[in-house]
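Next up: the structures, one after another.
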Structure 1
Amino acid sequence: MFIIHYSLITVHYSLFTMRLLRLFYRGFTWRRKTKEKLIYLTFDDGPSPELTPLILDLLDEYGWKATFFCTGEKVQKHPELYAEILNRGHRTGNHTFSHLSGFAVGIDEYLADVRKASEYIDSNLFRPPFGRIRLGQKKQIKQDYEIVMWDLLTCDYSKKLTPEAILNKIKRQSRKGSIVLFHDSLKARNNVLAVLPRAIEFWNGEGYRYELL
């Protein structure tokens with residue numbers, strides 16, 4: 001079975017690699033087709049009590065909304081924080097229960113993990129952790145979910161990238177309909193808090209506005 005390794009879609013992925021991935025993973029949502037200057041802001045791996053509230057406050061300050069792809073395990077631990085995300089007008093998506101890599105397990109185990117997450121996350125949106133999902137898993141999941149990937153991976157989790165480098169990447173790669181991926185987990189804390197307000201200011205200055213998935 002042909003599998004594209006996740007290393008190809010981390011910090012140093014190329015435009016060619018992304019085109020290859022989109023051909024291989026046809027039927028996934030990588031970007032919204034639109035003629036308007038819209039940004040679809042997303043966050044993975046939360047909710048995190050140390051970081052998610054700070055992100056929610058930043059989004060409130062700028063009047064932007066986002067989609068949070070949450071793990072069922074963290075929602076189970078922090079139900080009040082998950083409720084706060086929804087109460088503030090944001091959307092949520094299923095990110096499996098235990099942040100499970102689709103490459104590491106078979107179809108049945110993966111689907112069971114997704115179903116377990118759905119007990120805590122009521123959404124028709126799904127994003128595979130690490131971007132790793134097998135075609136057999138995809139076939140089953142697409143019956144109930146829109147599988148959302150990304151058009152712009154900020155790599156905010158990378159200790160090798162400074163906030164300035166991430167911001168420059170956002171400025172270069174933002175386009176109409178971009179699905180932008182940040183993280184509201186501790187590994188991304190410093191970068192996301194430094195970059196997010198400046199990214200929104202950039203998008204506002206360029207005439208972009210947010211739209212929810």
Structure 2
Amino acid sequence: MVTVEADQERVESRLVEGRLRCSGCRGALRRWGWARQRRVHGLPAPVRPRRARCSSCGATHVLLPVTLLSRRGWAAAVVWSAVVLRGSGAGHRSAAAALGVPATTVRGWLRRLGGRLAAAREAFTSIAVAFGIDVRPPDGLGCPWRDLLAAVGVALSAVRGRFGMAGLLGAVTAGQVAVAGSGGRLLAPGWPPRRPQHDSALPPPGAAG
């Protein structure tokens with residue numbers, strides 16, 4: 001799976017030009033059909049992600065728009081808003097009421113991410129260091145949720161500093177850095193990886209894309 005911008009025309013153009021890369025070997029991706037169409041709460045229209053095949057290693061990938069997280073039925077922006085509300089001290093019920101999402105759904109998101117806060121903070125701090133210049137990791141704020149948000153904020157600044165406000169996936173926001181930096185797997189099993197590695201949908205520092 002590879003995270004791409006939400007603009008399908010740009011995705012198609014980058015595929016034709018060979019500017020989308022395999023997350024495994026960095027080979028050029030080519031068009032390879034489509035994934036199934038599905039509706040996602042919080043998005044105005046159904047989505048049908050493009051599939052691609054690596055011209056080097058032959059691996060196939062779903063090109064997941066940055067608006068989505070893997071295997072989640074709600075838009076990534078809604079999930080990230082729940083994380084931000086939790087960092088401000090809200091519980092899952094009040095966050096759910098604010099977002100118009102079932103409380104059990106928000107509770108599931110927060111429980112999943114809550115079990116990996118330290119590892120997620122480390123992953124985003126690593127992204128900030130890799131992409132930034134003279135990046136200073138954020139100090140602990142006494143709350144694991146706020147620490148995670150601070151790490152994503154520093155990663156956001158580093159990515160914007162390297163690629164500009166528009167970035168590679170459209171307008172760069174903290175939520176998009178969380179999605180792209182986790183390769184769309186922010187809440188998926190196995191993320192972050194135990195061993196430090198470049199496990200991000202963002203290109204390696206210095207890559208042309």
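Could you tell me which structure in 1, 2 was used to calculate distance in nm of label points 7 Å out along Cα→Cβ at positions 60 and 116 as 2.5? Of the options listed, only 2 reproduces it.
For which of the structures 1, 2 does the calculation of distance in nm of label points 7 Å out along Cα→Cβ at positions 92 and 132 return 2.5? Answer for the origin of the read-out: 1.
Source structure of the calculated read-out (mean count of other Cβ atoms within 10 Å over residues 52-59, 15.6) within 1, 2: 2.
To which of 1, 2 does the computed value 31 (relative contact order in percent (Cα under 8 Å, 6 or more apart)) belong? Source structure: 1.
Comparing mean count of other Cβ atoms within 10 Å over residues 76-83 across structures 1, 2, the highest figure comes from 2.
Every number in this text was worked out from the coordinates using simple rules, so none of it is lab data. Keep in mind it's a predicted model, so treat the numbers as computed, not measured. Cβ atoms are built from the backbone, for glycine too; each structure is taken alone.
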